[in-house]
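Just so it is clear, none of the values below were taken in a lab; they were calculated from the coordinates. None of the values given here were measured: they were computed from a predicted structure. Cβ atoms are built from the backbone, for glycine too; each structure is taken alone.
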Structure I
Amino acid sequence: MSVSRLDFRLDAPASHSRARAATFRTLHNEVKTPLFMPVGTQATVKAQLTQSLEDAGSQVLLANTYHLLLRPGPEVFQHTGGIHGFMSWKRSVLTDSGGFQIFSLPHSRSLSEQGAVFQSYLDGQTILLSPELSIETQKAIGSDIMMVLDQCIPSTSSEAVAREAMGITHRWAARSLAARGDSLQSMFGIVQGALFPGLRKESAASLVEMPFDGFAIGGLAVGEDKTEREDTCEYTAALLPEDRPRYLMGVGTPLDILEAVHRGVDMFDCIIPTQVAQRGGAFTSRGFLQLRRGVYKFSNQKLDPACPCPTCQRYSRAYLHHLTKTKETLGWQLLGQHNIYFYHNLMREIRESILQDRFLTFYEAHRILLNEDDVDNPVHKQKTKRKKTPALTLGDYAVHIAMEGFASIKHVSSGEILHSRTPPMDEARALYVEQSCLAERLSPNAATQEPLIVWDVGLGAAANAMAAIECYETQAKAGPVRPMRIVSFENDLDSLELALRHSDKFPYLRHSGPPSILRQGEWQSREFPGLSWRLLRGSFLATMNSVEEQPEVIFYDMFSSKTCGDPWTLALFERLARVSPGKGAELFTSSCSTASRVALLGAGFHVARGRNSGGKVETTIAFTPAARSRGFAGRHELLAAEWFSNWSNSSAKVPADLSVSEQLALETTIFNHEQFRGLSAR
């Protein structure tokens, strides 16, 4: 391997851990690891002065090549002498390549061996982002560390897809190196391979043969769960050379970083410190504080008694609570400043523990603390003011009797009630059966005579499935119908078991279908041979790809993201958008949250307003582009100018749990969405 431009030096390894402390030198300063890099996407860390970043101890900032290519453009950096003078920053800058943004624009770009062709979200100009253009832009920016252009894919992709993307990544890496020429800027290669150890090993072996100055672990935090990410991170880090820095891209929370250091990673970046600050969140030595909470309204305490940052030295929790509640930008700035101090102080403490060979003790203590909420003011769930009905429970579920007298199911630990204001079958008929035009789809005059496949995601107490069965039986008694197959997904059958035990309160369950589904996992109608129902037990994420039948209709009736977050993520909806590539699918859900609609749009769905229900002004309908040809989708009122304007002006456009690159890419995807064509000029 060639000599590194970074003059990397390993200072100390940790005992009984893969953690390590190191030092390297860029064109602008000496850098000590482990290292956190604040994200300055568009040559600015949001709401922070560069002087504040220097005072906090920032050694390297990250900037985004994709966005800086579009605005202000490489010619501005060439004219001003690079990003350092442009943003008044004397220390190091790392620029990503634009690869993640390519990945995040699936509906407005095309990939080839040459690069990625996409349209600028600023002026619609068509651009070929090739490895050569990416590196030439990074050279003009003048960053200390450049990243090769790579092809990023969902971490849950198949091995064949991952192998193809890995091959392109390796070829683009070689072209990126050639494009660097004799520049003194350092360059990192990016190891890909999704979640396949064999591919990760192959990718690392190929890239290590090239003269890179460091290596990044890419393709994580894009769909996998926490355990998969940590395992893949540890495996990949162990494949990389000891004498080069290792960089885990887009991760993460303080706990995520601690875990990755333990697994051998040196460098990190994430938008989280400033992102959570914008929403009133602060990481402290006493746990995570949400300053919106009323418990801080009269508190004269410092934000964090152990923190030396200017925010903690000068301002009280009461004042920061006030700024947060009034949405003053100063609150965002002060909390962001503190969070960046917290991250840098954590990295210094980690480094010191490694140098003193006590990292494992530090790790065991802090992995608990970093997972805590405010330990001095614990969060207590509010008690309901209305007198509770005597418990009729099973597992984590209880029968809930509404004031109007009808029964529904309550999730005990979260307090969430499905169908809290409308009888379950009334809501099922209105939101799912009627809005999906199920009766019309069953007609023999429909465009196809193929079986109608309905995915019932979130079986619960089976109201939606039974409403569909009721519709089928009514239509079949009146005349010929298409066959219909219902596939229900559920990981916890206690709610259905509980409802069946109290079928006097859930009369729609007095049918041969639900008991059979609960006991055997399938049911076939004896009276109507074309009607069948089966159950897939387990998480929807794990079981959805095991179904070969492509759904035409999807009933998506899950607990909210607060109770059950995984079913509402961008990554899941991206997978769901691909389950019916030929005929397309329409999805119906009671959720009307901006977060769920943004995730659906980002995944490629078109999103429309659904009818109101249960106190909600409206619900949500989504359909894939291929579903438009069926004609049903054209009956829905698409989200348009009003929604788009409100979303565009929001300070929280995308889900907070995404990395900075994911957030920016998702925002760009929605601005370029076909549904908002003509509205997205900015």
Structure II
Amino acid sequence: MINQLKKTTALAMAAAMALSLGASAAEADRLAAEAYPETFSAETWSDESTALYEANLGEYLEYYTEAKEAENLSERFALMAISEAKMLEAALMIPLTTRGGNYAISCVAPYTINTTLWGNDSDRFHNAVVCDKPIIPEDRDVIKATWAEMKGTGEFEAWVKDFLTEKGYKIKDTYNYGYPSDPVTWDALNTSRSADSEAIVNTYDGLMEYDMENVQQPALATGYTVSEDGLTYTFTIREGAVWVDSQGRTVADVKADDFVAGMQHMMDAQGGLEYLVGGDGCGILNADAYIYGDTTDFSQVGVKAIDDHTLQYTLEAPCSFFLTMLGYNCFAPMSRDYYVSQGGKFGADFSKDDPSYLYGKDPDHIAYCGPYLVTNATEKNTIVFKANESYWNKDNINIKTLTWLYNDGTDATKAYNDQKNGVLDGAGLNTAAVEAAKKDGRFDQYAYVSGTDGTSYMGFFNINRKAFANYNDPNTAISGKTVAEAERTAAAMQNVHFRRALMCSLDRGSYNAQSIGEDLKLNNLRNTYTPGTFVSLPEDVTVAINGEDVTFPAGTFYGAILQAQIDADGMPITAFDAEADGGIGSSDGFDGWFNPDYAVEELAIAADELAAAGVTFDTDNPIQIDIPYFAGSEVYTNRANVFKQSLEGTLTGYVKVNLIKCDAIADWYYAGYYPEFGYEMNADIMDVSGWGPDYGDPQTYLDTMLPDYAGYMVKSMGMF
């Protein structure tokens, strides 16, 4: 079912898009307005997207649907791994990197910020242990080894403070942190963008929170029970917690109803989180019925305040990962009283465009129940978080002042220099910064290799491109292609063998070296969408791979099953290496996709198939591929050039890469990150986006590839 609100929005935006593109067509031979169909509408777009989705991701969806109907967790994980293998083989995106795995210098003790791979708790900084000087690698190694021994004991925080003090470090109560993108909203329940949620999560508490030992602890809930049938979760809400405004003035007590109000507002706002609680997520009773307008009575939805301190969630079916979702912002509370005071309304009356609606417009128009108040939010400059004196757990936070300092990335050594000068408490080191640190004599003294996380950055292939200038400003990121060139590109991009040729042509090591240097270029390469070790089988399971039953023993990693399917399908790709990471196995740290010989073979198959359909190409008339890039950054410019050199070199001139210059980073984002719909995606290949997990199940990744506007990342492929 297509979300009616989004469908209507799509129609309105399509009309605006057509007008903007028509106004920008200054050159008769340029594509934009001519190629944009006059009959374009949300309905035709949906039909077109559905046909393309079924042709390219139908097999993935078949296995994935079966996985979500599995009778046990091991079968579920195994079928999900098979479905992801089919998705990767469809070559609609190429895995690129994850976060971390680069050289860094930091005053922050390792593992004192939660390292759980899913949710928002890893962006909560109140318990970070920050020193007055960078921690040397030898001491970091001792801390990491001790964390592994102490994990789950509750004793690590006290130990690490004693250890650092004995080693001559002074522990601070401030933390200065660099950030690259301002929040667009301060409403935690009306955004799925990481730039928003990473900041806002420090202003509220959820029901539970993962601590620095990655153990889930009580926060605004002091405890919970689960019914025998696994359908009802009942939480006891902490007494004495309060909501305050940005000035620290109490506005209300925290009540169970605040979680009900938050859930309804999240569903009303439809900011991209709602699918997580419906049938494609944890399956809260009647959530989909409310979201899709089949009922307007929110009291029918399975979230209720039994009394001020008793909150109850009812699910439609047992959900193995429900508790892991509680750290994500779709379960954030919201003070009903404060929201209403800021012009907020519920149900059909909700309108973010109402002139009286102020909630979340800035940090002065939200209520706080977390460790910090935002006392300064200057765009592209500074965000300051000060300790909330009314916070229920104020005596147990380590950081009293958290300061975020903006860095637009144009100066490759700014973060390093700011760390060296005491402005920042840590900095990742790109290639230029590594050289600067070596010159300063600080590299050998302080540099270490940072850990990786669950975020998967991908290069997306647009198979149904409609935009050839940015939707917000038709004078930016303009394609130079003619109509004929665009039509040939569209035909080629809809051929799986052509996409596989592109996918296996990129020297990802060289691409990544532009960011983190030649020495570490493989460290944070990722070869899957869901990290290969994200989950493992809790018990033995037998599943069919290409019709043959295969038994995988308990403990088998997700990535190993994914690789078994790829091997069975005959693709010469390594997405999971069982010998990596000291024999543990990993989908990270190597380039399993760069295969020039295979790329050339696939290109030849594509050429034959396209020729049969009347589309020919050769070195005199190559397929044109547009890749936007941020020209203000040396790193991004160099990465774009590697894309061009790799694809053109491997495919021996049969493909021509046009690098589309974006002078401002916002123009780059508007080309391929900010668009809400596939028809706004202004690129043939875009490497500006990725996905981080929201909870502890592969579904958190794979749901982003669902059809009918349900999958968040499908738009990046030019669908829905």
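Matching task: -0.63 is the computed value of log10 I(q)/I(0) by the Debye sum over Cα atoms at q = 0.14 Å⁻¹, for residues 229-324 alone. Pick the structure from I, II.
On the way: I: -0.63; II: -0.56.
Matching structure: I.
Figure out for me which of the structures I, II the number 2.1 belongs to, where distance in nm of label points 7 Å out along Cα→Cβ at positions 341 and 365 was derived from the coordinates.
Details: I: 2.1; II: 1.5.
The value was obtained from structure I.
Among I, II, considering only relative contact order in percent (Cα under 8 Å, 6 or more apart), which has the greatest calculated value? List each step's numbers first, then the result.
Details: I: 11; II: 19.
Max of relative contact order in percent (Cα under 8 Å, 6 or more apart): II.
A value of 55, 33, 23 was derived for Cα extents along the principal axes in Å, for residues 525-628 alone; which structure in I, II was it taken from? Show your work: numbers first, answer last.
Working: I: 41, 30, 29; II: 55, 33, 23.
So the calculation was done on II.
Which of I, II yields 47, 41, 29 for Cα extents along the principal axes in Å, for residues 117-252 alone, as computed? It would help to have the intermediate numbers written out before the result.
On the way: I: 39, 36, 27; II: 47, 41, 29.
Source structure for this number: II.
If you work out distance in nm of label points 7 Å out along Cα→Cβ at positions 205 and 333 for I, II, which one comes out largest?
Details: I: 5.4; II: 0.8.
By distance in nm of label points 7 Å out along Cα→Cβ at positions 205 and 333, the leading structure of I, II is I.
For volume of the Cα convex hull per residue in Å³, which of I, II scores largest?
Working: I: 164; II: 155.
Sorting by volume of the Cα convex hull per residue in Å³ in descending order puts I first.
Looking just at distance in nm of label points 7 Å out along Cα→Cβ at positions 245 and 269, which of the labels I, II belongs to the structure with the highest value?
Structure II gives the largest value of distance in nm of label points 7 Å out along Cα→Cβ at positions 245 and 269 among I, II.
FRET efficiency 1/(1 + (r/R0)^6) of positions 149 and 429 (r between Cβ atoms, R0 = 35 Å, to 0.05) was computed and gave 0.10; which structure, I, II, did it come from? Please report the intermediate quantities before stating the final value.
Values: I: 0.10; II: 0.75.
The structure behind it is I.
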